[in-house]
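Novice: Take a look at these structures.
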Structure 1
């Protein structure tokens, strides 16, 4: 069973998604993380970075592909801190992705500071997969009506496109087919999760009705089971969009990530037995699973909660 588990992850890969800050300079109506200018200004610690690298190094021993997706808040709110993080993580020879609201486009100085952080990682072809030493670099500026309500000045697609025609940035021009940075215009029917401020404006009910289903999970969307694990700033496991909030008691950054994923796979099996599950009731189902099965499963798989790769071969 363990070998099949490892083999499947070796094919699909894992996305590790640490929050690097919860503060954002905007307060968009659909934010499922409920971030805003008054959210905590704490930034990811060196301790957390060391623990993340330990997870990455372990997964590499098992030939499991890993990507780090830097979450906020707005990750680029503090350039000096973001640069420290990007410099450190890129030294691990690992793919990096990051969403941003693009606020830095508003001014010449902020644009230059942002570009300086990533300049050395961009391939001369502007291709995402060839950037960051061939490990991949993908930055996305999401654009829909909720972000658009906060945009001002040069923070617009026209300015973004013209930016790379300027001599000082032409060497960073993104490749059209696989860009290291892109302005992503989302579909008007973009799915809004009913968490955080998204709860009041979520379109999940209409989505479920349109697709004639009572079962839905973000990780299973369109039949793709892409495993991602969120880490809060304090190191606790959190899968905000999938399971409705922080997983109190399931684990932390100190626990082996494969051990955590194994536990969550059993939750998914438990959830399917319930029948109807989606973002509205998933958190309650999760609490029931914790009460009914989590303790037993933790004991059963405790031998996996270490970083000895031989236990997984």
Structure 2
């Protein structure tokens, strides 16, 4: 380019900051416990953590969001949401929601906990990024918790129908949790696949609903924890998967599984300069893009 020095071009290049694709998934919720509080109950599956992205389909059927615009020299805080804890049959120790994940101005909401039979009120799943599955209490079906718009779907309904009182599956980023039936716990809602890091991976699945005294426990996918005939399975770490609900078997009530922690992934063209500072993020390169994956909280400065 005539009349423009190499040094001037380099200065101009180094002052350009990229628009950044992102995937932000919150922590998944814990599954509810099987317990006895006036009548037997199996535990609802935990809802998946909220799922927001600019690189493909967001959770809850949402479209891709606008890429993140960064400011040169300004640190962007990254917070990875923890998974919620599973419910415990003793007393009134109910499951807990997952925690939010945050990337600068982008916040994904933690998943809603799965209902348990030891809840003091109607055994309904809690609202969250994706909602928790319902159980039943005193012969009343528990509703599934609501999901958050453009982040995740609702949990399934628990049934009061004997003989196995299937609890509802937790909502997922890709679909609602299934309702429980008289013989089967509801399946956790499916997750959403993303190739932001160069490899197609499905995350954000809801936990499966438990059953009472037999029956088929609810299945799960996309990092969600399946229910089993005993304790619910934990959601997979850094997928935002919900925990599986606890089941009653062998005259014993069981815990719900914990939710999986969330994750934040960033992707931008490798033609741009590297960030000046990164804490906690790991950096591979894929297909001409630089990728940063955060499994724990940290920060990044461009």
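Just so you know, all these numbers are worked out from the coordinates, no wet-lab data involved. Remember, it's a predicted structure, so these values are computed and weren't measured experimentally. Cβ atoms are built from the backbone, for glycine too; each structure is taken alone.
Novice: For mean count of other Cβ atoms within 10 Å over residues 57-64, which of 1, 2 scores largest?
Specialist: Details: 1: 16.2; 2: 19.9.
Going through 1, 2 one by one, mean count of other Cβ atoms within 10 Å over residues 57-64 peaks for structure 2.
Novice: Can you say which of 1, 2 returns 1.8 when distance in nm of label points 7 Å out along Cα→Cβ at positions 33 and 201 is computed?
Specialist: 1
Novice: Just checking, which of 1, 2 has the largest value of FRET efficiency 1/(1 + (r/R0)^6) of positions 177 and 249 (r between Cβ atoms, R0 = 25 Å, to 0.05)?
Specialist: Values: 1: 0.05; 2: 0.70.
Ranking 1, 2 on FRET efficiency 1/(1 + (r/R0)^6) of positions 177 and 249 (r between Cβ atoms, R0 = 25 Å, to 0.05), first place is 2.
Novice: Okay, next question. To test your reading of the models, identify which of 1, 2 gives 21.1 for mean count of other Cβ atoms within 10 Å over residues 97-104 when calculated. Numbers along the way, then the final one.
Specialist: Details: 1: 21.1; 2: 25.9.
Only one of 1, 2 returns 21.1 for mean count of other Cβ atoms within 10 Å over residues 97-104, namely 1.
Novice: When helix-only ellipticity at 222 nm (-39500 (n - 2.57) for each DSSP H run of 4 or more, over all residues; to 500) is computed for each of 1, 2, which one produces -1000? Provide the component values of the computation, followed by the final result.
Specialist: Details: 1: -9500; 2: -1000.
Corresponding structure: 2.
Novice: Quick check on the output: 84, 28, 26 is Cα extents along the principal axes in Å, derived from one of 1, 2. Which one produced it?
Specialist: On the way: 1: 61, 45, 35; 2: 84, 28, 26.
Matching structure: 2.
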